[in-house]
Structure I
Amino acid sequence: MATYGLKIFSGNSNPELAHRICDLLEIPLGRALVSTFSDGEIRVEIGENVRGADIFVVQSGAHPVNDHLMELLVMIDAFKRASARRITAVIPYYSYARQDRKNKPRVPITARLVADLITRVGAQRILTMDLHAGQIQGFFDIPVDNLYASPVLLPFIREHFDNDLVIVSPDAGGVPRARAYARRLKAGLALIDKRRVNVNEAEALNIIGEVNNKTAIVLDDMVDTAGTLIQATKTLLEKGAKEVHACVTHAVLSGPAVDRIEKSSLASLVVTDSLPLGAQAAHCQKIRVVPSSRLFAESIRNIHNEDSISSLFEIQH
């Protein structure tokens, strides 16, 4: 594998993932100081020559979201001013993605604002995974590669769960993803009819589909406060499901999420490492992490070598 000119750097949001990607590519993580001045301003110093290099900046939308977004913007500006040949922002979890449209008067479309900031500062390509809404790709005027977590989640489901499965979408928007998983797993498909009563608060009302005496797997792109997930678990068990598990790409797990999961009837929560787990979540016996580093490493390798990455969207297992 040719790695001449390929350099990977990381901000402070998920350095463990960046290190795993570099280990798979057999290159060192780039040297950079990313810290703050005493007044809280972001401070970035690149510790090596990047002139003419193909730069990949790994930075996820982890808490604190705004600090890590600013780190990404400042790092991209630093690389641009240091004459990098190309700068790719590797954003495993794209923050502000839920604010992708005007769903009421006088609200912003913040997902578009973030896209404009990243593009204007100098990024020339975006690599991300399981965007909350696919149309966010259209907010960018540069190439966007939106990877699917299915190549890592599907093998885990096949290995750890029996054949009597039903894949459950927690809302209408997630049905295409759930249908794709159900087809590949030869499993049933169900939908939770819910109505959101407030921000980060939803009320599950009904189950569309057969879940009685089946192992239910709730499939979603993210889990934030876990309110929807816990309500879905309760409703599925009331409708006769044997047990309920969840497979989620991005473990935001803010506020009371971990407490809710620990106290709930949810049997397990499977997540990727697109976001680092906090101390409480890392010690939760119900939460299991499936690594996504190989998926990102292969994508970075192919982008650097100007090869197609379409094969990474195919399920090989």
Structure II
Amino acid sequence: MTNLSAKNRVLLAENFNVGIAEPLEVKVSKDGTKKYLFPTLSGKCVEAAFIPDRERATLCVSSQVGCRMGCAFCMTARQGFQGNLNATDILNQFRSLPEREQLTNIVFMGMGEPFDNPDEVMKSIEILTSDYGYARAPKRITVSTIGILPIVRRFMSNNRCHLAVSLHHPDPAERRKLVPAENKYPVRQIIELLKTYDLNKQRRISFEYIMLAGINDSLQQAREIVRLLSGLRCRVNLIRHHVIPGCSFKPSSETVIRQFADALTGKGVIATIRQSRGEDIEAACGMLSTNKNLRNTLL
């Protein structure tokens, strides 16, 4: 900024960090998905996925290095928790994305549990949606969570972005095996809380459901989901399981997934089958993970 004095430019350089850092690596899938490796200010690295799809282009951002939630089907969980990202780290995945001008949607569905890092995630959302920031439409941003009850309440009360809750099983005891946070934050309590909000057409609540063969894909379990979500305007996103190392779960067949979706839709619950993207570069749902730190990457 040459309109500032040399003295002030030196002071700025010595005391402030803009926080913009280009991606260190990129992997490109045969379907056009790109997985980027971004450095963080702490010297760690995180992954973000750019997913083009006809008129849509979605960025899946990370909020933590690793994760402490321990979900049984998730590669990030196997990395363990290595730290929270600050708002600068989160926003850099957006700001330094080469395809930034193409983006239509942003989803907080990358590495980490966003509501386990609420202050920095909320700050990044404020900057993304504010006129003083990037002025992105809230209806183009979705945050995914296993359901940390106090933060769900805070999120629903303080912004207009979409919410996605990780369900994965309608039975509490069985969900606990897949999502250990069920012990502290039962999904039934999350659903009852969400029913207290006046949800207009500008805000969507969805439930993420990874289809696991013989675990959660029976028609009886579809009927249980219908009962569980009764009275809540929402949709269920059915997600194909992507096999990860050391995990014994198998993906449900295409026929079973379709029958499951039809069973939900037939009872009035909107169900969509999420298209699998980027599996060949480990960029699909539940596959983002990196143990690299910045020093090793640069070496």
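If Rg and Dmax of the Cα atoms in Å is calculated from each of I, II, which structure is the one that comes out at 19.7, 71? Derived from the structure labelled II.
Structures I, II were compared on mean count of other Cβ atoms within 10 Å over residues 103-110, and the highest value belongs to II. Looking across I, II, the calculation of distance in nm of label points 7 Å out along Cα→Cβ at positions 87 and 143 that yields 1.2 traces back to II. For distance in nm of label points 7 Å out along Cα→Cβ at positions 15 and 135, the highest value in the series I, II is held by structure I. One of I, II was used to calculate relative contact order in percent (Cα under 8 Å, 6 or more apart), giving 18; which? For relative contact order in percent (Cα under 8 Å, 6 or more apart), the value 18 is produced by structure II.
Given that log10 I(q)/I(0) by the Debye sum over Cα atoms at q = 0.19, 0.23 Å⁻¹, for residues 95-166 alone, derived from a single structure, equals -0.77, -1.10, which label among I, II identifies that structure? Working through the options, I get structure II.
Every read-out reported here was derived from the displayed coordinates using simple, explicitly stated rules and does not represent laboratory data. Keep in mind it's a predicted model, so treat the numbers as computed, not measured. Cβ atoms are built from the backbone, for glycine too; each structure is taken alone.
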